[in-house]
Structure I
Amino acid sequence: MFGAPWLDGERLARAFAVLRYPGAIVRPLSFQPTFHKYRGEVCGGVEVHVTDREQFKSLKTYLSLIALAHRHHPNEFRFRTERYEYVDGIPAFDLLTGSAFAREAILRGEEPHGVANAVSEVGERERAVHREAILAYRGYCV
C-alpha cells in the first residue's frame, strides 16, 4: 500500500494508468494504519497488484507513484528527513535510491516517467556489479 491522509487514491490510480507500465495495475483504496507515521488516520492511496512478474519493474513503479503523489499534492508531500538506518546527513530516500537525483528531480516537478526511467535504467556498471555478486555467491556456496 502507498498512501497518506491527504492523498487522493483515485486520482493517483488514474494518473498511473496513463503511464501504461506493463506488469502491474494500481487500485485506489482507503485504509487506517495501526502503526508508524499516520497511525489511526484514514489514508487515501493505492495498492499495487502485480499482473506479470516478468514485466513488473518495482523501482520504476514506486518512483512513478512517489513522483505523481508529489505532483498532485506538492504542499503536503514531504520526504523523510530524520535519521534513517543509523545514517545522519543523507536523506532516507537518497540512501534507498542511491543518490539525490530522484528526490531532487521529483521536487523540481520533472515528469514521473522520466524520473523513473533515469533511476531504474541498468547500465554496464550495474551489470558488472551483479555478475560479481553472483560469482561471489557461487563461491560462498561451494
Structure II
Amino acid sequence: MNYYYLNQQHKLKNVFIISNYVMQLDISATALAIYFYLMYIEDRKTYQCYPSYKTIGKALKIKSKGTVAKYVRELEDKCLIYTEPTEVILKDGKKRNGNLKYTIRPIQDAIEHYHHEQMKKVNEVAARAKAQKMLDDYNRKHPKVTA
C-alpha cells in the first residue's frame, strides 16, 4: 500500500487501520476478531467503547459470554486494551454494574510488552541452562558413591 493511499484512508470516517505489528503479537484468532470489532466501534476521539459481552458475542457469532470474557482478558494481557467497570443508576436509584469501558491502547504499549515478555523468556532459559551447567559441573567433581 503506498503512502498516499494510506493518508487518504485516514481521512475516511468509516475506516480503521490495524498495525502490522498486531499480527506478530502471538494473539489467538478469536481475540483478534474481538480487537478488530472494538476498533470498529470505538469512538475515534477517545479510543473508547462500551459493548457488553453479549453484544460482542452477537456481532462475532460467539455463543458464550464466558468465551468473550476469556479473549477480552487475552487482549488485556497483551496490552492492546484496557478495561474498567462502569455503573448504571436505575430509575429507582439502585446502582448496578454496567458494561465494561474498553480503551484501545497505543500499539506501542503492546509491542513493548511483547518484547519485554520475550526477553523475560530468553533470560529464564539462559538461567536454567546456567543452573544445569553448574549442576553438571558439581556432579562431575563429586561423583555419587554407590554402596
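Where a number appears in this text, it was derived from the coordinates with a stated rule and is not lab data. Since this is a predicted model, take the numbers as computed values, not measurements. Cβ atoms are built from the backbone, for glycine too; each structure is taken alone.
Using the calculated result 17.0 for mean count of other Cβ atoms within 10 Å over residues 50-57, pick out the matching structure from I, II. Label of the originating structure: II. Ranked by Rg/Rh (Cα atoms, Kirkwood Rh), structures I, II are led by II, which has the greatest value.
Figure out for me which of the structures I, II the number 1.6 belongs to, where distance in nm of label points 7 Å out along Cα→Cβ at positions 74 and 106 was derived from the coordinates. Label of the originating structure: I. Which structure, out of I, II, was helix-only ellipticity at 222 nm (-39500 (n - 2.57) for each DSSP H run of 4 or more, over all residues; to 500) derived from, given a value of -14500? The read-out was computed on structure I.
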